[in-house]
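Okay, got some structures for you below.
Coordinate-derived values only; no laboratory data. Predicted, not measured: the structure shown is a model, and the values here were computed from it. Cβ atoms are built from the backbone, for glycine too; each structure is taken alone.
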Structure I
Amino acid sequence: MLPPSEGKTAARRGHPVDLATLSSPDLTPLRRKVADALAEVSARDNALEVLGVGASLADEVARNVDVLERSAAPARKVYSGVLYAAAGLDRLTPTGRARAAEQVRIVSALWGVVTPEDVVPAYRLSMGTDLPGTGPLAPAWRAPLSDVLDPQAAGALVVDCRSAAYLAAWTPPRTADWVTVRVERELDGRRSVVSHNAKHARGVLTRHLLTRRGHAPKDAEHLARAARELVGTEVLDVELSPARARGARVLTLVVA
């Protein structure tokens, strides 16, 4: 489970998004509702304030006005922030791309959830937005995402790299082996949490899990062993929290 990136690369050419062809088609009605509300809000004089962004992003907000008509590209090309640069979803072999399409899910304020192969346009919208016409987006997506993702996650390992705003939109079912990924930086023997390092390290872990030899991890312990294969690179240590009766276990990556 990945968050989207705030930074996105707009497709220069290509057809617009076809909502009917996106994965998880049960989300189509809400996808259209959110897209229409986003287009309407983005045309307002107070669009930047409503969407919670600064003046430097005015051009990106302006693109929202006709988001459903703009050129689209696979999500692996559109999402281009720090996490995605490290994950390199667009630099995988055909076999790796097929593996990512099967295993990676990207939670989005606009699309709900997509795979790396879903063809979407660039947009500016965060999950923490209270969008007029839709309301707060995390609660709006919660039930639809549960309907779509719970059956996929039931009895499976969920490696969760999402940030807090996107965690609020979906919680894995109790039958899932749910592991959230935490990143701590160690400097002069002291640890701290920093955003940039966390995004990068989560991307590194994502790529490692998609490209390493052997079967994908099936539970938290196997995940921790796979993550420890990164120790000696830019990862100093890997820790897995004890099993809990409820909620997620925590996989901590310690980086320099």
Structure II
Amino acid sequence: MSSPAQHSVEQSPKIPKKPEPPTHVAIIMDGNGRWASERGMHRSEGHKAGVDNVRRITTSFADHGVKYLTLFAFSTENWERPDDEVGFLISLMGEAVRQETQPLHEQGVRIRHIGRLDRLPGGLKDAIRESMELTKDNKGITLNLAYNYGGRAEIIDAVRAMVADGLQPDDITEDTLQRHLYTAGLPDPDLIIRTAGEMRISNFLIWQSAYAEYYATDVHWPDFDELQVAKALEAYGGRQRRYGRLDPDEAS
């Protein structure tokens, strides 16, 4: 006959293991203009609201244990938008970097830029470089800001860099290419989130996202809050990542 202590141990329910958070989350921030239009506001107000959301979401992901967060802020294709909107976005980005760098620095956030700097105006270039220099030794979450970024442009730039380094065809491997990408030294994204109900990758991290999990939500970016972060991470936690392999049960 078992003792009460033995019976208690045998009947104890198993506590489900909390899913590991993704190491790297990347977000295609969409819906700023629609968010504003639904409220009878100018599109510029939506872009301002979207920028105001960056620090809140960075903090939220950091609190969940995410180590890297990449935000798609301005694409190489965004230059094709109306001139007044492009000018506003560039001005807003410069203002945001200048205003947000110090608070993020105080939270231990490390800021990186991925994308082409050449077409950006001097003031924005300087602000980006200063933010990276100030935060380069921080140990908290790494925030990668993709300004003037395009996945195809990134691969072209990587190939050009390999040619400039004098690499021969037989020297080029996946690892070699990866070391020449804007994201060199960073892990590939585990989870890519797109807001506002869109289902496109939009030329974002097309090399790095080969085995990323995708999560789409109808929520516009300015309304993507801590609750939405938790929902996205919960969905990710329920996924089974196979990387092209079969589970042992399926292979039997």
Suppose relative contact order in percent (Cα under 8 Å, 6 or more apart) works out to 20; of I, II, which structure was it derived from? I
Taking Cα Rg over 2.2 N^0.38 Å, for residues 54-157 alone from the coordinates of each of I, II, which one would give 1.07? II
Distance in nm of label points 7 Å out along Cα→Cβ at positions 102 and 190: greatest across I, II for structure I
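Given structures I, II, which gives the highest value for Cα Rg over 2.2 N^0.38 Å, for residues 110-149 alone?
I
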The value -13000 for helix-only ellipticity at 222 nm (-39500 (n - 2.57) for each DSSP H run of 4 or more, over all residues; to 500), derived from one of I, II, belongs to structure II
